[in-house]
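Structures given as C-alpha cells follow.
Just so it is clear, none of the values below were taken in a lab; they were calculated from the coordinates. For clarity, every value in this text was computed on a predicted model and none was experimentally measured. Cβ atoms are built from the backbone, for glycine too; each structure is taken alone.
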Structure 1
C-alpha cells in the first residue's frame, strides 16, 4: 500500500516578512499566546487596579470620585478612554481565567488529544469574548 504523502513545506531559514504572514496558527496557539498577553496586561495595569480598588472602598467621598472617573474622566484623560482601558482589563482577566481553567483541566490529563485541544480553545475564545462583550455593554451603559 503506497500512498503519496501530502507534501508539507519545510522551514529551514524562516524569512519573517515572507513566511510568517502565511503561517496559520491553530486556535490552541492563539489561546496560549493570548493567555500570556492577558497576564502581562494584568501585571502592567496592577497599579491601576490597586488605585481603583483603594478609591472605590475607602469612603463614600472617594467612591463618588471613583464613579466620576467613568463619567467625566480624570485629569486630561477622557472618560471613554478610561472605560476602554478598563474594558481591556476586563478582557484580560476573563481570558486569563478561562484559559487558565482550560490549561489546568488539560494538565490533569483528562483529555490531551488534538480534537479536544482545538474544541476547548474555541470554547475559551468564545466564552472570554462573549463575557467581555456582556460586561463591556454594562460598562458603557447599554443596559
Structure 2
C-alpha cells in the first residue's frame, strides 16, 4: 500500500515529530510526506496541493466536517481503498482549512472529532491510526475494542 500525507507546515523537532516518527517507523506501508510551505497571513492556494497530487491518487481529506468513525471502520476503509491500487493521499489543511477546489477532488472525508486540533498534532494522530489500521488488518492484538 502506498500512502502519501500532504500537510501544511513543517514538522520540526519536538514532541509532535517524535510521536509522528515513532508510528511511521512501525509502518510496513510505503509512506511519503509532502509539506506545503505556509505563511501565517496567507491562505494556501489549491495549486500548492495540485502540484503533488495525481489523478491516480485516492484523496482522503482530514476535515472537521468529515465522518467520525471507529479505528476498525477506518482500517476497513483503508483496506478497501488499497484494493483500488492507487496511492492513498491524505490531506491535512492549515489554519484556514482545505481549499474548496481540493475538497471537491476528495473521495472521502475523515474527522478526528469536533474539537479543533493543531495540524502538526493531526499528523501524529493520523500516523497512529495508520499503524493501528495496519495492525487491525493483520489481526495483531495491538488494537482492543
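Which of 1, 2 yields -11000 for helix-only ellipticity at 222 nm (-39500 (n - 2.57) for each DSSP H run of 4 or more, over all residues; to 500), as computed? Computing helix-only ellipticity at 222 nm (-39500 (n - 2.57) for each DSSP H run of 4 or more, over all residues; to 500) on every structure in 1, 2 gives -11000 only for 2.
The maximum of relative contact order in percent (Cα under 8 Å, 6 or more apart) over structures 1, 2, that is, the highest value, falls on 2.
Which of the displayed structures (1, 2) returns the greatest value of Kirkwood radius over Cα pairs in Å on calculation?
1
Out of 1, 2, which structure matches 12.6 when mean count of other Cβ atoms within 10 Å over residues 42-49 is calculated? For mean count of other Cβ atoms within 10 Å over residues 42-49, the value 12.6 is produced by structure 1. For the read-out distance in nm of label points 7 Å out along Cα→Cβ at positions 74 and 98, a value of 1.5 was computed from one structure; give its label from 1, 2. This value belongs to structure 2.
Among the shown structures 1, 2, from which was the value 12.9 of Kirkwood radius over Cα pairs in Å, for residues 66-113 alone calculated? Considering all the candidates, the number was obtained from 1. In this comparison of 1, 2, the computed figure 3.3 for distance in nm of label points 7 Å out along Cα→Cβ at positions 26 and 90 is attributed to 1.
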